[in-house]
Structures are given as C-alpha cells and as structure tokens.
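All of the numbers you see were taken from the coordinates with simple rules; none came from a lab. Owing to the predicted nature of the structure, the values given are computational and were not obtained by experimental measurement. Cβ atoms are built from the backbone, for glycine too; each structure is taken alone.
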Structure 1
Amino acid sequence: MRDEYSWIEMCPGIRRRTHAHGRTMYQQIAELDAGSTMPAHSHPHEQIVHILSGRMKLIVDGIAHELKTGDSFYLPSNVAHGVETIESTRVLDTFSPPREDYLAADESSRDADVQD
C-alpha cells in the first residue's frame, strides 16, 4: 500500500507519507530534518509516536520528552504537542481513528500528479 502515496511536506523540514490505513487506524512515516520544528497542535485522534531512527524532543503540554531510536510515546486525544528535532529522525506515527484529513491531502496530491 505504501508505494502508492507521495511524500507531503507538513512544515519546513518535516514531510510525511501514508504507510497504511484501515477502518479504525492510520499509519504514516515522517522524516524530520535536524533542527526542524513542528509547532504545538492538537487533534481528536489518539497517536502513538515510534522513533525508527534519530532523536527528537516531543513537547507535550509544555513538557519536553527526549525520544531516541526504539522509543515510543502515546498521545491521548486533544493533548497539545509539538516537536524539536535534535538530529535527522524517522518516525512511524499511528493514529486512531484514521486521519481523514491526511487521506484527503493524499488524494489531492495524487490528482495533482496525474494532471502534471
């Protein structure tokens, strides 16, 4: 399933690609350049962040948690969180329910690729 999706920039230095999804779950791979940041945000989805490689700070409700290769972190629904990337990092994010907004962006990106 993963090869059919394009990389989409989320913010400068951070991009994501849908990895897999189903009726109740969604997964993406995110690649974060060293020094990149994602501003604090929240969403109604539960999220599990799993660090495939690298090192980053996950700031949850204003508290920084340094995560490294092999670490995972659970984020409940509607909890403010952001990222400061310490070194180039690759993350597997799992969301429930699925990120319909990300799937819609994937579809728009796919439609734009077909028109090019």
Structure 2
Amino acid sequence: MKFNGILLGSDNPQTLADFYTKLLGEPSWHDGDWYGYSAGGDIGIGPHSEVKGQNQSPGRIMVMFEVEDIQNEFIRIKDLGATVVAEPYHPGQAEEMWLATFADPDGNYFQLATPMTEPSK
C-alpha cells in the first residue's frame, strides 16, 4: 500500500481552491468543482454531501508542508489571509525543527515544518 494524497471535502470548494491556489500555485488539474494540486503528494478539493460549514475537529487530520525557511513562509501565508493557529515554534525538545500551524477558509488545519534532521550531538 502506498499513500498518494488527501481529499479536502467542502461545501464551498471554489473558496477553498482559491486559497490553495494562492498557497501552492495553479492546480495541476481542474474539472468543474474539483481541483487537484501536486505538492509532494496530491491534494484534492471538491464538494462532499456530508460536509457543511467549518471543520469542527480541525486537529484530527492536518496537511503538512515541508519548507526550508519557515519564518518567510509563515509571513507569506499569514499575508494570504490564513488564520494563524500557532506561530513558528520548536516542538518539545526538538530544537532543530520548527512548526507553524494555520487554518484554511474551511477551518482545516495545516502545518509548515522544517525538514527533519538528526539532532546535533
């Protein structure tokens, strides 16, 4: 088995796609209300009959994006209008790693993470 992507269901896929286009660039595919982005793995956006309004459990699943420069990407994404959930921080004792958390227009959480490295000795 191999993971190949994630689908973000929405009752307003156009708004969500507009946001992810600003975040990731033009979709790699688009068909009606369906959008796809290639960002290391595939992210799909489309309508879903069981999804209404804001995500009520946004921490359950988070889309993770690896970035080299978390400080500049944090500012860029904040300026796009993403909701800041957590400013850049070191998780636990991992001083070599940075994370930052945002919410998209549907309230889904996504994180920026610097590349995982071996701790210095």
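Consider the structures 1, 2: one of them gives 1.00 for FRET efficiency 1/(1 + (r/R0)^6) of positions 32 and 56 (r between Cβ atoms, R0 = 25 Å, to 0.05) as calculated from the coordinates. Say which.
The read-out comes from structure 1.
Comparing distance in nm of label points 7 Å out along Cα→Cβ at positions 24 and 104 across structures 1, 2, the highest figure comes from 1. Highest-scoring entry among 1, 2, by mean count of other Cβ atoms within 10 Å over residues 48-55, is 1.
To test your reading of the models, identify which of 1, 2 gives 24 for relative contact order in percent (Cα under 8 Å, 6 or more apart) when calculated. Show your work: numbers first, answer last.
Numbers: 1: 31; 2: 24.
The read-out comes from structure 2.
In this comparison of 1, 2, the computed figure 15.0, 53 for Rg and Dmax of the Cα atoms in Å is attributed to 2.
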